[in-house]
Structure formats: C-alpha cells, structure tokens
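Taken together, the values in this text are just the output of simple stated rules run on the coordinates, not laboratory data. Remember, predicted model here, so these are calculated numbers, not experimental data. Cβ atoms are built from the backbone, for glycine too; each structure is taken alone.
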Structure 1
Amino acid sequence: MDLRQIEAPLPGTIWKVEVEVGAQVKEGDTVLILEAMKMENEIMAEVDGTVKEIRVKKGDAVQAGDVLVVLE
C-alpha cells in the first residue's frame with residue numbers, strides 16, 4: 001500500500017474540507033481550503049488516489065508541514 005500525505009504549506013486555519021474518506025481524487029483536485037494571512041488557499045492533491053484519512057476539521061489551526069490528508 002503506497003500512502004501519500006498532503007501537508008500544510010504554511011500556517012493557517014482550516015476553512016473548508018472538500019473531500020470525504022473514500023473519495024477518489026485526481027491530481028489538481030482541491031481537497032481543502034486553508035485560510036492564511038486573510039487569504040483562502042486551495043490545497044490540492046499532488047497525485048491521483050483515494051482519500052484514506054482526513055486529519056483535520058474546519059476551524060483547526062495547523063502549522064507548516066502538518067499532515068492534513070492521507071491518500072492511497
């Protein structure tokens with residue numbers, strides 16, 4: 001099983017989670033929106049895969065490098 005992690009590129013707050021566990025995503029699909037520096041940043045899948053785990057929820061504060069979503 002090949003797992004890939006989507007990490008926060010910068011500190012911020014989770015504004016919206018766009019996927020659910022089990023969802024199929026393609027490279028470039030938005031998986032969540034991170035609010036940072038008063039801007040909404042779309043966090044996208046870097047590879048095709050299936051959402052195995054979502055480690056954050058709306059309102060969570062995250063730091064750069066935190067794992068947000070795990071794909072397989």
Structure 2
Amino acid sequence: MIIRFNVFGRQMSVHQKDQQWLLFNESDTGMSSRVYDVVIPADLTRDDLAGYLDDIYHEYATDKYPEVVELV
C-alpha cells in the first residue's frame with residue numbers, strides 16, 4: 001500500500017511493508033528517496049498518518065501550504 005501526501009508543499013509518500021510504515025520524499029521526475037530519520041510507529045492507522053506527518057513537519061507550514069493533505 002502506498003499513500004501519497006502533500007506535506008506543507010513537499011510531495012511525500014508512505015509505504016506499508018511487512019507491517020511497517022516507510023516514509024519517502026517524491027520528486028517531480030517520479031523518483032523516490034527514503035527518509036530514514038523519521039520513524040512512523042507501526043501501530044498508527046492509515047487515518048492517523050496525516051496528523052503524524054503534521055506533527056513531525058509542522059515547522060514547514062506556510063500560508064500557501066498550511067496543512068498536510070492526503071493526495072487521491
């Protein structure tokens with residue numbers, strides 16, 4: 001499962017693999033790079049991910065990008 005987010009203007013994705021959540025930065029060219037310094041607790045549900053990313057990255061909030069939004 002891959003869930004894509006706009007995290008205060010940054011494109012990111014969360015992948016679920018072997019009961020773990022893995023965070024990735026997404027580039028405009030379609031390449032992803034793993035974010036190793038953020039660990040998402042395995043017991044978080046999909047519905048909790050946006051709030052968790054908001055808590056971790058809130059210092060990047062701007063008037064243009066005031067929140068974390070799941071992309072459909």
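Here are the numbers for the structure shown:
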{"read-out": "Label whose coordinates, when mean count of other Cβ atoms within 10 Å over residues 40-47 is calculated, return 10.5 (choices 1, 2)", "value": "2"}
{"read-out": "Which of 1, 2 leads on mean count of other Cβ atoms within 10 Å over residues 32-39, largest value", "value": "1"}
{"read-out": "Relative contact order in percent (Cα under 8 Å, 6 or more apart) - structure with the largest value, from 1, 2", "value": "1"}
{"read-out": "With Kirkwood radius over Cα pairs in Å derived as 12.4, matching label from 1, 2", "value": "2"}
{"read-out": "Value -3500, calculated as helix-only ellipticity at 222 nm (-39500 (n - 2.57) for each DSSP H run of 4 or more, over all residues; to 500), assigned to which of 1, 2", "value": "2"}
{"read-out": "Top of 1, 2 by distance in nm of label points 7 Å out along Cα→Cβ at positions 24 and 48, largest first", "value": "2"}
